[in-house]
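Colleague: Before anything else, here is the set of structures, which you'll find just below.
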Structure 1
């Protein structure tokens with residue numbers, strides 16, 4: 001059983017919801033990300049989503065897009081991210097790690113080589129933002145072979161037919177995009193999120209994490225009443241940029257917000 005599945009199973013027994021923070025690997029340097037991962041775990045993270053830097057992060061809003069730009073400028077590659085996960089596994093073998101990124105770096109790496117390296121490094125799940133599920137068979141086969149979960153996005157516009165197909169290929173959890181648009185944008189309508197989650201659960205028997213538009217403890221708590229996990233990215237990543245010249249303040253600020261969110265959704 002995967003760490004992701006174990007995590008959700010354990011939390012369900014405790015009637016708790018998962019906190020899934022997102023940060024971009026290599027933003028401010030890989031050592032910076034390593035420190036951030038430890039701070040996030042210390043402040044309640046159940047799963048960590050690591051963004052794999054990419055030059056054209058089309059699904060991401062300005063805050064996270066800039067973090068990709070900074071990481072790319074630092075020369076951070078997919079191989080570097082895998083090495084970072086392996087380093088993290090030397091001190092933590094219980095917190096699930098999901099790589100969230102775009103298809104091009106994986107295609108360059110090679111599907112089987114990537115799957116093998118991800119598993120060997122300690123990656124638990126992969127989410128490829130721009131890979132249509134209908135084209136995911138080959139990568140899914142490689143990931144299934146090494147017991148790495150393949151996580152997919154579901155949007156408000158996802159049809160029932162596509163949901164039915166996703167139910168046959170997705171594993172780990174479903175990432176529901178609460179807003180139409182890019183990360184960090186728009187106003188979150190929790191009642192509408194609830195309606196969409198009810199529809200998804202009629203077809204997909206996996207935990208559902210909700211992301212996009214969750215910026216603080218208040219919005220996280222509201223969403224957690226209906227979701228199995230709350231995913232927060234832009235608000236955390238913003239501190240990395242804001243305190244780029246003050247690592248201690250950056251780590252402290254991330255820790256405070258993470259703690260505020262994890263405390264209200266448990």
Structure 2
């Protein structure tokens with residue numbers, strides 16, 4: 001008669017089904033277990049070896065449930081390890097991935113606790129690495145990094161600790177680099193509009209107002225008067241043509257309003273209007 005493992009519940013006076021076949025699956029390390037000639041459940045090799053399952057062994061309902069729970073845990077753990085093999089992940093990312101693959105919350109939590117014990121999951125290590133990458137490769141501002149880490153379930157205290165990896169000097173350096181890219185794209189804009197676009201871009205990248213103020217002291221958004229007027233003329237010509245159906249003061253007022261909105265100086269706008277009126281006399 002087959003021996004019943006010490007951890008298997010004994011059912012006095014009842015006959016438990018027996019393992020009649022343990023079949024290898026196509027997937028490596030996976031097996032199918034048959035009880036009394038019928039397929040009963042799949043099992044991982046680690047669980048199979050741990051309980052020394054063999055043909056002829058009796059399996060109670062309680063023991064089968066235990067085996068299935070251990071197998072589910074083994075699959076969840078393997079799934080999480082594979083998910084982590086591609087990149088560092090936050091605890092929430094691992095949990096969400098396991099739930100997405102239809103593991104129970106209880107099983108997911110057990111797998112996560114084991115991974116945390118093994119240091120495969122460590123939100124501080126993850127957040128510090130994420131911060132360094134975002135700062136060094138993408139030049140993101142600290143607010144953006146903070147929000148992205150929050151979305152990944154990292155606790156606020158850990159985020160603040162991780163942001164120490166991104167010193168103020170590097171933030172200003174990254175901000176200046178981003179601002180200079182904006183300057184190259186705004187050669188046809190007024191000085192005022194250029195400054196506004198730089199501020200807007202830095203805000204979108206996640207820099208705060210104090211950092212932006214400091215960044216702006218390292219760049220020059222003011223154009224030479226001749227360059228400012230050339231930029232005005234290019235915009236002014238387009239607006240003048242666009243308002244061709246209007247005449248007189250209505251047309252002039254429309255052109256002035258548009259150029260004011262683009263941040264150009266009143267004296268330069270008047271100079272442009274006077275030149276256009278002379279051309280059309």
Structure 3
């Protein structure tokens with residue numbers, strides 16, 4: 001890529017992107033991180049052999065891209081510390097909820113791209129949605145896509161408000177999958193399986209079903225119907241879930257996540 005990247009925050013998502021960059025051949029010497037926690041700095045240096053500093057300072061002036069991997073509640077203060085050192089970089093935010101308009105105000109720049117990744121990015125299997133403000137050029141978008149694609153698939157959005165829906169579907173989505181895995185594992189153990197056996201079966205089923213859906217051109221309702229013979233075991237399970245209103249309750253949960261994503265922006269995105 002031939003440019004310098006700085007990360008503000010060195011947690012899991014920053015590590016996922018850094019790991020992807022390094023695996024793709026990006027020079028570790030061209031990556032800087034600002035991370036206040038000493039333990040996290042030590043881990044970053046050990047894992048990737050990159051420079052990790054406790055606070056923002058003049059070294060940020062050389063960054064061509066700044067990746068914001070901070071918690072929403074700390075973004076504004078972190079931005080104030082960084083803005084004094086760099087006014088020319090492209091900015092890429094992975095912070096949930098914070099509007100690009102707030103980020104632009106805090107940083108004094110319109111070159112802002114907001115993203116919503118998810119945790120499978122840690123193993124290069126994530127999916128990230130991106131939204132760019134109008135001032136972002138196509139070259140900027142191409143570069144941002146190249147960086148994020150090291151962690152998995154990418155989807156570009158045309159409206160920033162769509163990011164709240166993405167947060168509800170894929171950003172928080174891995175937790176829903178794990179939630180159902182918990183339930184399947186517990187039920188399997190109650191049915192007489194070893195807990196580890198039940199967990200292996202649940203995990204393999206989610207992976208296999210996901211791969212089958214990705215390989216198929218059919219919608220999920222058609223794939224489900226192929227497994228659901230009337231009067232059979234799957235039919236009994238699906239009928240039970242329908243009678244309990246599971247689909248409606250799950251949709252309600254997704255809307256709750258979308259609502260909370262918007263609230264985060266209101267709580268922590270004020271200029």
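Colleague: Figure out for me which of the structures 1, 2, 3 the number 24 belongs to, where relative contact order in percent (Cα under 8 Å, 6 or more apart) was derived from the coordinates. Let's see the in-between values first.
Modeller: Details: 1: 24; 2: 11; 3: 17.
Among 1, 2, 3, the structure yielding 24 for relative contact order in percent (Cα under 8 Å, 6 or more apart) is 1.
Colleague: Out of 1, 2, 3, which one gives 11.3, 32 for Rg and Dmax of the Cα atoms in Å, for residues 111-174 alone as computed from the coordinates?
Modeller: Working: 1: 11.8, 36; 2: 12.5, 42; 3: 11.3, 32.
Label of the source structure: 3.
Colleague: So if we calculate FRET efficiency 1/(1 + (r/R0)^6) of positions 95 and 223 (r between Cβ atoms, R0 = 41 Å, to 0.05) for every structure here (1, 2, 3), which label has the highest result? Don't jump to the answer; show the numbers that get you there.
Modeller: Details: 1: 1.00; 2: 0.20; 3: 0.75.
Once FRET efficiency 1/(1 + (r/R0)^6) of positions 95 and 223 (r between Cβ atoms, R0 = 41 Å, to 0.05) is worked out for each structure, 1 has the highest.
Just so you know, all these numbers are worked out from the coordinates, no wet-lab data involved. Only a predicted model underlies this, so the values are computations on that prediction, with no experimental measurement involved. Cβ atoms are built from the backbone, for glycine too; each structure is taken alone.
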